[in-house]
Structure 1
Amino acid sequence: MGTADNTWDRVQGNWKQLTGKVKQQWGKLTDDDLTVIDGKREELAGRLQERYGYAKEQAEREIDDWTSRQ
């Protein structure tokens, strides 16, 4: 898990620049969602569960897949 955490740190540090890519990946997230998420992985997972009806595990998997491509 350590590598994913390090990669997420980079995402968090560049959140403002990455919001466009986040919206490409998850179009149901609103600008307000992105503001609230503000680079917080747990918050992103929670919003994906809300907007897409994902289980927590699925949200985490999607985030890991997306993060590994950034």
Structure 2
Amino acid sequence: MRVIANHALCQGHARCEDLCPEVFATDAVEGKVVLRMEEVPEALEAKVRLAVRNCPEGALRVVRSEGAEA
């Protein structure tokens, strides 16, 4: 699976980083989400899905690697 971030929606709450720092970080200048990786290893899928669900702005989404919604 892949994770996609919409920087126009991100408000920098950093909940994603708190929940899954292996995949998400925060830009030091703008305070918005930075993806450490787009392709998510199977071992981190549950943590990434939790982070996506907890984004208050809905700036994150998960898709299957081939592009269909996951």
Structure 3
Amino acid sequence: MTPFDSDALKRLVSVTMPYGKHKGTVIADLPGNYLNWFAREGFPPGEIGGLLALMHELDHNGLSHLLKPLRGRG
């Protein structure tokens, strides 16, 4: 998964955290301090880890607003 993978960006607004304190929360809606914790402690392996790392980069660089158009209508 690369940072410019449009499918990965779409998954940030549809995939939910499968475990932990924020289980059930959409990855794009996770709080910055939680993403920072993963950045310090290490992202989990696999797709979830890649999505968390990507969301951390977006959040850390103030780019979370770019996901709004991907959330769809409503």
Which of 1, 2, 3 leads on relative contact order in percent (Cα under 8 Å, 6 or more apart), largest value: 2
Ranking 1, 2, 3 by mean count of other Cβ atoms within 10 Å over residues 18-25, the structure that comes out highest: 2
Answer label among 1, 2, 3 for the case where helix-only ellipticity at 222 nm (-39500 (n - 2.57) for each DSSP H run of 4 or more, over all residues; to 500), calculated from the coordinates, equals -5000: 2
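Taken together, the values in this text are just the output of simple stated rules run on the coordinates, not laboratory data. Only a predicted model underlies this, so the values are computations on that prediction, with no experimental measurement involved. Cβ atoms are built from the backbone, for glycine too; each structure is taken alone.
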